[in-house]
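Right after this note come the structures.
Rule-based calculations on the coordinates, nothing more; no lab input. Keep in mind it's a predicted model, so treat the numbers as computed, not measured. Cβ atoms are built from the backbone, for glycine too; each structure is taken alone.
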Structure P
Amino acid sequence: MSIRDTSATDRIIEKRVSKKKLGIFAAIGIVVLGLLIWLVPGALRLFSAGSSVSASRLQIASVERGSFVRDIAADGRVVAAVSPTLYANAAGAVVLQVHAGDKVTKGQVLAVIASPELTNKLAQEENNEDAMQVAYQQAKVDANQQRSKLQESFDNANIDQQSAARDLKRYQEAYKKGAVSQLDVDRHNDALEKAQIQLSHAKANLGMDDSSLTLEIRAKKLAYDRQKLLVADLKRQVDDLNVRSPVNGQVGQLFIAQTATVPKDAKLLTVVDLSALEVQVNVPESFARDLAPGMPAVISGNGKDWKGAVSAISPEVVNGEVVARVRFEGNKPEQLRQNQRLSVRIVLDKRDNVLTVARGSFVDESGGRYAYVVRDGIAYKTPVTLGPSSIDKVEILQGLKEGDKIVISGTSNFNGAAKVAISN
């Protein structure tokens with residue numbers, strides 16, 4: 001007897017998945033596929049790059065086009081454009097009339113030098129001047145007297161000649177009438193010739209002695225004038241014993257003690273002209289070759305800005321720096337002190353429509369020969385040509401275009417690789 005199974009009554013029950021779950025699975029699949037599509041190229045770039053550097057260790061900037069101002073910023077100190085040093089014009093004891101820091105005016109006596117030797121010499125030469133003046137006046141008096149005597153001799157000789165001529169004429173008329181002899185006529189003729197000779201000599205002596213007297217007077221006058229010049233120079237030297245301020249300003253440094261005895265040409269003190277102040281700055285040698293007098297500058301300090309201009313540039317380099325001076329232009333600042341620290345910004349060049357990028361360490365690290373351009377998370381080593389640089393910008397001449405992003409700091413981490421991945 002066979003037992004019937006239940007196969008005839010069995011049926012397959014199908015398990016149905018809800019549409020909601022299918023939708024969830026489909027969404028997950030799409031997301032995974034999208035992530036793969038997004039990550040795979042990056043992964044491929046990452047594997048193609050020589051290395052990977054975190055973006056936090058880099059500084060990236062965009063290449064821009066605009067105005068380019070090349071300038072220098074430096075700290076400077078206030079110095080006096082006019083700060084004369086006064087010296088002793090003679091040896092002697094110095095009595096100071098002022099103290100360091102005193103305000104003085106032009107022409108004010110700052111110190112007095114006691115020099116007995118110089119004052120005595122002046123007194124002696126003044127006496128010599130008086131003596132030469134007397135000799136000069138006496139020479140003029142003697143010359144006038146001598147001229148009078150010579151003129152008197154000439155006049156007497158002229159009268160004697162006229163008298164002899166009249167006597168000769170009378171005797172000649174008397175001889176014609178037979179009243180006198182020929183001998184008398186000859187004697188008066190000889191007397192006339194003698195008188196004429198005396199008149200000729202008197203006239204010659206008058207002219208010759210007059211020239212001699214004129215030369216003697218001129219020699220006395222020249223000696224007197226020379227002595228006056230000597231006395232005037234000594235008076236100037238004695239007056240210079242009163243050391244006067246050449247400018248309005250303030251007494252700076254005193255180089256001697258009160259009543260000190262100093263030799264000739266010894267330094268006594270300095271005077272600072274506070275109305276003519278300048279700012280002295282030390283400029284790196286690399287910028288110094290572009291400096292020129294007259295370049296505009298901005299001087300900052302005490303919460304204020306003043307316009308300025310480069311006034312002088314030192315011709316020598318010391319410790320890799322060049323000393324330059326910047327003068328104030330327009331309204332002079334007030335209440336500034338010598339050696340006070342101020343900030344100076346000197347404008348070397350200003351141009352428009354220039355391709356620039358922020359200045360960074362890449363300029364020095366690459367020597368200005370290449371830069372790393374960032375595209376899609378990869379930094380590509382790109383040859384570039386850099387131009388002049390300012391404090392915050394550097395000019396791009398070739399190799400980059402506006403909008404490019406480059407690594408300006410941290411390129412030392414790339415080790416010169418051609419491509420570097422930048423990770424977040």
Structure Q
Amino acid sequence: MTQQGFFDQADKTEDNTFSPLANRMRPRSLDEIRGQRHILGPGKPLTRMIEEDNLASLLLYGPPGTGKTTIAMVIAEVTRMEFEKLSAVSSGVKEVRDVAERAKDRLRFQNRRTILFIDEIHRFNKAQQDLLLPFVEQGTIILIGATTENPFFSVNKALLSRMKTMELEPLEKEEIRAILDRALMDDAYLSALPLQMEEEAMQYFVQIAGGDARSALGALESAVLSAPREAGKLSVTAAHAKEALQISSATYDKDGDAHYNTISAFIKSVRGSDPDAALYYLARMIQAGEDPLFIARRLIILAAEDIGLANPQALSLATATLTAIQHIGMPEGRIPLAECTVYLAASPKSNTAYLAINKALSFVRSHPMEDVPHYLRDSHYEGAKQKGYGKEYLYSHNFPMAVAPQGYLPERYREQVFYTPKTLGTEEELADYLRRAEEARERNRGEKA
């Protein structure tokens with residue numbers, strides 16, 4: 001759909017109550033856009049590009065409802081460029097080529113440039129993203145991509161290098177409130193209703209929006225449409241708003257930054273021994289519909305990597321938590337998730353096993369492979385003993401403390417140390433045992449001699 005065609009359609013649906021409020025209230029000019037003053041304020045980068053008619057291809061990156069689509073449409077309106085829109089979810093190579101052909105013809109015959117807006121551009125695969133490169137390089141189209149994911153992870157570097165990345169921020173509460181107030185006054189449908197809006201209800205809409213203007217407008221509209229009529233008025237109270245909307249899911253894209261940021265904060269809170277913070281991030285993930293098995297798997301990794309030998313029971317509990325989730329599902333699964341989270345956060349911490357295996361792997365990769373000592377080799381098959389395998393092996397249980405006076409590493413690496421225990425929690429007992437075992441090895445070696 002072209003830029004002019006889009007706004008013609010918007011005009012036709014403005015009084016249509018079936019069009020979502022967020023669509024009816026979409027800004028038509030830069031002045032009407034709330035938020036994003038760091039790129040749209042006076043003298044700011046995007047404003048300068050538009051005012052100087054020096055528009056480059058853009059990648060708008062930010063949470064839902066922060067104005068990515070709106071900004072692209074307003075740019076097209078202000079610059080009088082043609083506006084074409086594709087969704088990466090439903091469009092493919094053919095649609096991109098069709099737009100490019102129209103853009104070529106438009107530029108050749110009308111001397112008019114085309115903005116191609118691609119929503120969810122991160123959902124294009126590498127081949128589809130590569131297809132855009134020549135059209136962007138040749139100036140056939142001005143590409144404006146929108147994504148909720150970090151583009152440095154989800155967009156090809158070649159395409160990313162040809163676009164100016166601008167990060168959008170969640171709207172401030174004051175900006176959300178201004179958008180809601182404008183909707184009540186300016187929307188043809190809402191402004192005609194005999195509304196009695198409680199201030200606490202408005203504050204509730206602002207609170208649950210989480211910086212998402214579309215979510216805020218959707219919440220307002222849902223509450224108004226279901227509001228009870230009292231004495232000729234449609235009464236929207238905070239209680240009614242909460243009942244109408246149930247409970248708002250936290251702003252959380254399970255494929256985007258919020259997913260990674262929240263699980264990162266969760267892991268670091270457990271590692272930092274703060275059960276309250278860990279429970280807070282756990283609740284956010286549960287409320288947002290995160291896969292509970294994903295959370296349980298992260299708890300298993302936490303138990304092994306960060307609690308480790310300071311409390312080996314943590315790994316057992318984490319593994320049991322995964323099994324419990326598989327058997328009982330949600331919402332009851334929140335209980336073992338919380339139990340395991342608190343236990344891990346409240347446990348002493350040791351990452352010595354994690355450090356030890358990393359050190360051993362690094363050593364193996366950087367040093368020649370030495371033969372396994374003959375006395376440690378498998379001697380249970382025919383012909384092994386003829387090769388001398390196992391001949392001088394000392395059976396540990398034949399010695400005090402079950403510690404044989406022999407080495408186990410290849411001779412060349414006999415002095416290499418990978419594991420250094422901490423004196424914390426259960427690991428303090430392990431460290432004490434290893435110390436006594438080494439003393440016993442020396443004594444047994446002397447007695448054998």
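A few remarks follow.
- Winner on distance in nm of label points 7 Å out along Cα→Cβ at positions 284 and 404 once structures P, Q are ranked, highest first: Q
- Among candidates P, Q, the computation of mean count of other Cβ atoms within 10 Å over residues 108-115 that gave 18.1 used structure P.
- Computed 34.2 for Kirkwood radius over Cα pairs in Å - originating structure among P, Q: P
- Computing helix-only ellipticity at 222 nm (-39500 (n - 2.57) for each DSSP H run of 4 or more, over all residues; to 500) across structures P, Q gives -15500 for structure Q.
- Which of P, Q leads on FRET efficiency 1/(1 + (r/R0)^6) of positions 84 and 276 (r between Cβ atoms, R0 = 30 Å, to 0.05), largest value: P
- Of the structures P, Q, the one that 30 was derived from, the read-out being relative contact order in percent (Cα under 8 Å, 6 or more apart): P
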